[in-house]
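None of the figures in this text is laboratory data; all of them are computed from the coordinates on show. Predicted, not measured: the structure shown is a model, and the values here were computed from it. Cβ atoms are built from the backbone, for glycine too; each structure is taken alone.
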Structure 1
């Protein structure tokens, strides 16, 4: 299978990685697995790009990493996208997150309007619906930081570039 697109992601700090991993462990302990890409750090996708924009994406990432310090993100609630296949934790949208997204915007049509989110589980709608009570029981709002940028090509997943924010 040939790669189809690039994803430019804002990775979250170790505190959020640990907490979200524990939520996911509670799901796997209950028999849920999901079809999300394994071994990706928890992140907020900033842009989906065509494969030929790899160098432009790296240049933009380097600039943003030089312009932005690690900044707080408050995962305040959980949500689900229309269709019921994606369960996520959502950050409060504030000026800093919006500025960061604008810095990493490209003149490329996106498949959907940007909705900042951190995926917890992707699966069939009935399966995701069964998982919701477990996530509701274990979810507590988190404050962490966006700490680095990360670029991958998909499917299959290929790590391309990562850079820490100041």
Structure 2
């Protein structure tokens, strides 16, 4: 259930690319994802920031409003100085968790995009099993300065040899 909800959120926030990812883009995206580099470099990761703000605000309020209603009588008796400190802490918590929320959604969207492209180019090799190995093979191909048109053949041959 949680997975389906996250998939629907990603469908709402992220725009799908018009064209499928090319093999070289897939290899680069996989390397970026496996090495935990900046996900913004992956082609096809586009999202609407306003929708993200709106969704985060709604989720935050779904959590905060019931808590404030539950503790209203206690919060009403607090000294104003403590209330100011609590307001500052909640503001820090709000903006601090926003960035974490955004990064997690971007990672999930990137992984989904990579898996879809993986199924197009490497359907016989499960992504979870070969993702790190393929990233190493791609780095090796770049180090050897293999031409672009031969990288796909080099990667597939190397995967088959390592099996």
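Odds and ends about this structure:
- Among candidates 1, 2, the computation of helix-only ellipticity at 222 nm (-39500 (n - 2.57) for each DSSP H run of 4 or more, over all residues; to 500) that gave -10000 used structure 1.
- With distance in nm of label points 7 Å out along Cα→Cβ at positions 17 and 65 derived as 1.5, matching label from 1, 2: 1
- Computed 39, 27, 19 for Cα extents along the principal axes in Å, for residues 105-152 alone - originating structure among 1, 2: 1
- Identity of the structure behind 10.9 (criterion: mean count of other Cβ atoms within 10 Å over residues 89-96, calculated), options 1, 2: 2
- When log10 I(q)/I(0) by the Debye sum over Cα atoms at q = 0.11, 0.13, 0.15, 0.21 Å⁻¹ is computed across structures 1, 2, the figure -0.60, -0.74, -0.87, -1.34 traces back to 2.
- Taking distance in nm of label points 7 Å out along Cα→Cβ at positions 9 and 137 as the measure, the highest value among 1, 2 is held by 2.
- When relative contact order in percent (Cα under 8 Å, 6 or more apart) is computed across structures 1, 2, the figure 34 traces back to 2.
- Which entry (1, 2) yields the derived value 15.6 for mean count of other Cβ atoms within 10 Å over residues 41-48: 2
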